[in-house]
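These are the structures in question, set out in turn.
What follows is calculated from the coordinates using simple rules that are stated; it is not laboratory data. All values derive from a computational prediction rather than experimental measurement. Cβ atoms are built from the backbone, for glycine too; each structure is taken alone.
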Structure 1
Amino acid sequence: MVQIDHRVHVALGERAYDILISPRLIDEAGAILREKFPGRRFGIVTDETVAAAQLPRLVASLDAAGLSHDSVVLPAGESTKSYAMLERVVEGLLAAKLERGDLVIALGGGVIGDLAGFAAAITRRGMDFVQIPTSLLAQVDSSVGGKTGINSPHGKNLVGAFHQPKLVLADLSALDTLDRRQFAAGYAEVVKYGLIDDPDFFEWLDANLSEIFDGGPARGEAIARCCAHKARVVIEDEKETGVRALLNLGHTFGHALEKDTGYSDRLLHGEGVAIGMVLAHSFSAQQGLAPGQDIGRVESHLKRAGLPTTLADIPGELGSTETLMAAIAQDKKVQRGALTFILTRGIGKAFIEKNVDAATVSSFLETMRAK
């Protein structure tokens, strides 16, 4: 019997699934998958970094359970979320003669989860897939909710599909292989849940920050609370026509910064989100919506986690304000050319603001660049 520390159910009717959170789940994956998906074959999609650290564990587990499998191993990094790599995954699944009733396993962080999930959505007009997220960011955010896709030269995540996984296995022991920068980048998505509508969670994170980073029991609890929060939002608004957009707090600014830095190691996704959340609070305060002291509280907490909080923290030269605004104009929340931002009235009081004036945002960014 597999020991499960935390279980979160995503109640989506016939497409409902569980998120299992425990150490050593990769080692138990074969037994879990054999019981849940008898008679299936599996196509594993991963990247070179995760393959070195985690793929042998998964292969051994699948072999021990007598499950047939093939693997597609891709380069690591945000640039892998591309048309070229999507083609490589789809053709790899087809070359392995995986059938529509078989399953794709996304073994990796957010990049692999998004890419493999999208490949599953379109291969043979739709295959089932399982998420085995190996980064903190993926465990608390991108592996849950069915958003899949790739980046376009025009912007991040502009090509994709909503395609829910059949199961999520969040192995806490996989996080032990992350360096502090990668873990901190994922932690930005953890903080986001407190800043959206749960100030008590933000206070809890502030009190338990060290234990979360050190791998104590608070780490698993934090991940479970984030997953439960996201599950509630996804159940209410699966296709992001309403409240699910709140989960993009900090992302409009962050995605523009990621594009400007070439989706490179200059700025990891979570680092862009961290800066973006500070900018969202600062812009809200500038507009008279939020108390100025909350900016300091958010910035201080993110700094304690080792995250960048200002534009000046990004290494190298940033593009012009016009370039950043062009990226913001491609944001998925734009409606009929009008900008939509997730703003805030204070910690835990985020809201969706439509028809935000572009000139006001541009002027704000000019001010932030000068700091």
Structure 2
Amino acid sequence: MTKHYDVIVIGAGSMGMAAGYYLARQGVNVLLVDAFDPPHDQGSHYGETRIIRHAYGEGREYVPLALRSQVLWNELEKKTHHKIFMQSGAIGFGQKGNAPFIDEAIESAKEYNLNVERLNGAELKDRFPGLTVPDDYDAFYEPDSGFLFSENCIQAYRELAEFHGAELSMNDPVQTIEAYDHSVKVITKKGSFTGDKLILSAGSWNGKLASNVGLNLPLVPSRQPVAWFEANEALFNANAFPTFMVEVPNGHSRAIYYGFPSFGGCGVKVGRHEYIDAIDPDTMNRNFGSSENDEGHIREFLDRFMPEASGELKKGVICMYTRTPDDHFIIDKHPEHSHISIAAGFAGHGFKFASVVGEILSQLAISGETDHDISLFRINRPSLSMKAKN
């Protein structure tokens, strides 16, 4: 006999697990389905930590959501035995006049009156002597930001969701989804389930699964190497050094590097924010070092800007980004089936928002509306060039 639920969530990773918790907490009969067993090493939450920052280079429209996310992460930490957030602060810097990401972050801080200090390169080096930065670079320091322990976040939401009655079907890949006028049917490896509402939040698999409900989403998953390096702990431990975003001139374009201080001797963690290696998430090469650029680009950055963090490679992993054509998220209801909500295309900067996106998805599932402004993330926006399949 097929079991029926109020809401089925496909993809119980970052946003999906948060949505499952917020739904279950309100007494909603919810099922969370995932192809793996979150937290796991196959999704975009893998790699221990994620930056949370409030001044936002990707667009000042994100700031209210970042601030609400911080509130929700702080609440989660109070409800669980897991460590969720470390307030290490955050910095950003780039070449003056050639760093639009840094400029927008600074302007977003002004608009929302954030606790952000603007610095030049010389002042930044005085504050953080592990840096090698040209004196005339533009920079900012945001002391209230820091990083999230991403896998702890997923685990905490999972435990709380189950405590409130959510059911989980893990290691259970979805084979197909059938959308009806007022319900859905989800057929998985283990069986079939029906629901009044559906939330699709399957990360890099969203594009494949959305086609089951008539959507051709322009989502491009990509392969993203991240690595940890031996560092001078006196200069780069989390009590002395913040998270960082750095905009570096790269020919006629710019590259953005990001990273984390060392804590517990883990070393400095660094990645390069780019989308060059489009992949199929089912067949992606997950071996760090299979491309010479996996370590090479990161090492070049460290040698230039943080030489005393460019020690021995301690560990390297491969994560995934999934981007949209305009690099903004998709958070919306299906244009033809309003009982289906979709969260997709988080492009390597979405995890910090998982708490508030979970809240948004739970609101959309319960009432069809949300308290938050998600107009930037509408599925039918012109810049997305999305159309429903025939």
Worksheet item: Any idea which of 1, 2 comes out highest on mean projected area of the Cα convex hull in nm²?
Response: 2
Fill in: Origin of the value 38, where percent of Cα pairs over 25 Å apart, for residues 232-343 alone was derived from one of 1, 2
2
Worksheet item: From 1, 2, which structure was FRET efficiency 1/(1 + (r/R0)^6) of positions 104 and 176 (r between Cβ atoms, R0 = 25 Å, to 0.05) = 0.45 calculated on?
Response: 1
Practice prompt. Assign the value 1.7, calculated as distance in nm of label points 7 Å out along Cα→Cβ at positions 136 and 168, to the correct structure from 1, 2.
Written response: 1
Fill in: Structures 1, 2, by relative contact order in percent (Cα under 8 Å, 6 or more apart): label with the highest value
2
Fill in: Highest-scoring label, criterion being distance in nm of label points 7 Å out along Cα→Cβ at positions 112 and 224, among 1, 2
1
Worksheet, complete the sentence: Comparing 1, 2 on FRET efficiency 1/(1 + (r/R0)^6) of positions 56 and 184 (r between Cβ atoms, R0 = 41 Å, to 0.05), the highest sits with 1
Practice prompt. State the single structure among 1, 2 that was used to calculate helix-only ellipticity at 222 nm (-39500 (n - 2.57) for each DSSP H run of 4 or more, over all residues; to 500), giving -7500.
Written response: 2
Worksheet, complete the sentence: Candidates 1, 2; distance in nm of label points 7 Å out along Cα→Cβ at positions 216 and 304 computed = 1.3; producing structure is 1
Worksheet, complete the sentence: Calculated from one of 1, 2, FRET efficiency 1/(1 + (r/R0)^6) of positions 152 and 288 (r between Cβ atoms, R0 = 35 Å, to 0.05) reads 0.45, and the structure in question is 1
